[in-house]
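No lab work stands behind these numbers, since they all come straight from the coordinates. Treat the numbers as computed from the prediction; the structure is a model and nothing was measured. Cβ atoms are built from the backbone, for glycine too; each structure is taken alone.
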Structure 1
Amino acid sequence: MIRATICTRVQIATGLVVLSLACQATPPAAAPCPPAAAAPSAEAAEPSAPAAPAPAKLVVKNSELIQLHSEQTGRDYEIIVGLPESYAKEPERRYPVLYLLDGQWDFNLINALSGGLRYDKVAPDFLIVGISYAGDAPDYGKLRGEDYTPTRSHPSYASEPYGGDGAKFLQFLEQNILPSVEQRYRVDTSQRILSGSSLGGLFALYALIEKPDLPQTYLSLSPAVGWDERYIFKREREFRAQHARLQKRVWLSVGELEWTDYVKNDKEFFAQFDKSRYEDVALRVQVVPGERHAGVKPEAYNRALRFAFEPWAATQKHD
């Protein structure tokens, strides 16, 4: 019996068939009487400590995941939906919705910020819809570089040209993402917000110019307006020549300590947009002091969301 037990353990540990066959060979002759068993050592006599339970996976409360394939871009996406706590308790209520680019990075940030904003009564309960990519190990940098850019270009920092699927992604946003979310959830479609940072900020500006009636509020943080020889500068001038009125809320910001040329491009675009003097636009421009390209996001999003909900906050009573 001892020999069979040992062989069974070896077989499980190694998976080698040859060891299993050796165990099944002709049994040996009867063994002599075994010697007297030795007394167990003190170490062997002590019971082993129970194994610690494996850590449980953390689940983001009140969140859901939608999988979407885009015929326009040919890519697969994950749509992360964050619901406010009141959603299940108030079945007749409809909510503002924030469509958030780079959801893989910024969903948790906005989800955390929203609680404080609601507590301080500077923002209502709202849905967060983070747009991300599906797959085991998606290359977020490459994928967003294709989706969030309006033209194909070869920046000096890249080894080869990339980008140019902005029109396809905008079509996917309008024809697939918005309907998928707004058919499933109680969204107030008159209170849509589109937000993004860096290339996402560039896409927010591109969407504002190409589809100004899609959301009501556009939040563009640290937009990469230098893309393709400052393409978005030209498009904004062309747009302004045909649109004197822009009844939207528009947020533009950049970190004070981002790359020198990057900040220069952003400031020049902000000035151009401001000088366009669109009728009925609610525009807020902010340079966030002491912040660089990624670290600027918590403060910039905090301020941008406050700006987005200023009309609502003005109706609230504060202690």
Structure 2
Amino acid sequence: MQKHSFQAPEQNDWQEFKPLFGGGKIKICDTLRAVTPFGGLSVLIEFLGRIGLVEQLQSQEFYQPKSPNHYRPGQILVGFMLSVIAGAQRFAHANQLRADRALHALLGLKRFPSDDTILNYFRRFTQAEIERFWRPLWRWLISRLPWQPNGYSLDLDSTIFSRHGTQQQGATRGYNPRRPGRLSHHPLLAVLAEANFVLHAWLRSGNCGASQGVVQFLSEALHLLGSNHRVRTVRADSGFYADGLLSFLEQRALPYIVVARLTTYLKSRLYQVTQWQAVDATYSVSEFKFKLWNWKEPRRFVVVREQVQTDKVGGWS
């Protein structure tokens, strides 16, 4: 049987590309032959070049390499970022990108940082160096946030990072629903919802409660945001339902939506609600003011009631 080839010729729609760390322009295009599995990173590399990340990193270098074969600190950091985005889950996985010459050409590097180089880079960071290097860089990122006339919604949240081994500082046993008994960290996050931007983060021990240290954390986050952007509301789940946080928000005149923890005392008050305003055939709302035993003043509660639907289609099959 005669075989016919229906393969299309290689595309010749070449596009000029400027490497991130300088050097002459190169040309890129799609080919039928596999050249690199990391070609998609070209979009991210071009984006980093357009926002001026390299210039910012060069202006924030906190040490001068002495080796004749050194990498610039910014090159190491970008190499680490690309390794994580490409799927690296530990430092050793960064070596997977060392043999990809096409990726090196996109970056403008003759060679890619090894895992030891990246590790030694991060070992240089003391607490003082972190403040000197990261804070100006973070302020630059915040300055690039789009203006929101009505302000940003600031979401407080926490998550669980399970850890393996016993050498990671701060990893302790705590609340871990997916892997009970496993060592973990319990980070605290502040996210600007409209921009999907992590404004601030703390890495905490696994045995910390969700709201532990949240007042100081939120104070730092608001300071980082500065006066150029306004916060229109702070949102949080029931893990942050604490008088200390609510009082702090009220002192700052910050509107907030915090999910209440359904304690027995609060449920007893819910059963007394008789007036409801229908939103549609399924949902109704009501509100009341209530003072818990350790509060100085009563606060407003908004309640949502959902009609039980026996024929409701579930979201999972």
Structure 3
Amino acid sequence: MKLGQLLLAASLLIPTLAGCNRNKQDAILLANEAEKARKGDKDTAIAKLEEAARLDPDSHAIWYKLATVHEEKEDWPKMAEALGNAISADEKNSQDGTWANYHAKRGYALEMQAKKKLIKYDEAKGPYEKCIEADENYADCYHQLGNVMLWMDDEQKALENYTKAIEHDPSQLRYYGPLAELYINLNYMKEAEEVLKEAQTRAAPNDKGLWLIHTMMSDVLVSKGDLNGAVRELEAAKAINTGEGPEQIYTLYNLGALYARLNPPRKQDATDMLKGFVMRICKGQKAAQFASECESARTILTKQLNATIQ
């Protein structure tokens, strides 16, 4: 190639590179503006991030930031779409590694759509598997894959993945409940009890997650005929500060009914618990939601405990 041709080619290339760099710089500025706007005006943040992604479509970080704003709005289809673009952009740039959390988040977005019956659960399976391929120690992807497999009626795969989640991060108390519950539903009470005991050793004192662990352990002990042990577990559950949620309502009923089943029954404790449940729930707006429990509580109070209900 002659010198004149080389100079011409170079003169054409330099403006192209300059324009490319300018687009990247503008995209970064827009992304920063979006970050400032997202708390008060998510729609503006989304518009700025979409423009940033148009200017620099190979920036997986911008696509991911866009996905997180869609997540805050619970717009699961758009979240999944943005993460798909983040993954594609990430795959073009192998120098900074593979971002397993992009697959994890995309799996979650698809899982949320499946819960609304917009898609099938098997569409969420692949992203979680990709997450594990990218990072075999990503405990949450095993846990979420376990959820998906359970919805797909593959209990064995659900058990395997729930177990792997705990193996990779035993400090996460929320991993133990679903595994124990599945064992209980499959009537594997010994295995459920082992999981729940392990959870109790891992939990921090007064961890709110312990309410579920103690409650499930009570169910296991009832199945073994150990009513006194079951009472101790429910009393421990009652002592957990769970705030204003429904947990204490369930404990009132379950503990009251269990007190009444003891031999001899703890009649006063049973009466106090069940009356408290009836007064709080069975005479208000939540009565329909707890219809069977309200009927059972009234029956125990009047026929078994000889108590009056005002």
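Miscellaneous remarks
- helix-only ellipticity at 222 nm (-39500 (n - 2.57) for each DSSP H run of 4 or more, over all residues; to 500) derived as -23000 - corresponding label from 1, 2, 3: 3
- Structures 1, 2, 3, by mean count of other Cβ atoms within 10 Å over residues 54-61: label with the highest value: 3
- Label whose coordinates, when mean count of other Cβ atoms within 10 Å over residues 134-141 is calculated, return 13.8 (choices 1, 2, 3): 2
- Comparison of 1, 2, 3 by relative contact order in percent (Cα under 8 Å, 6 or more apart) - largest value held by: 1
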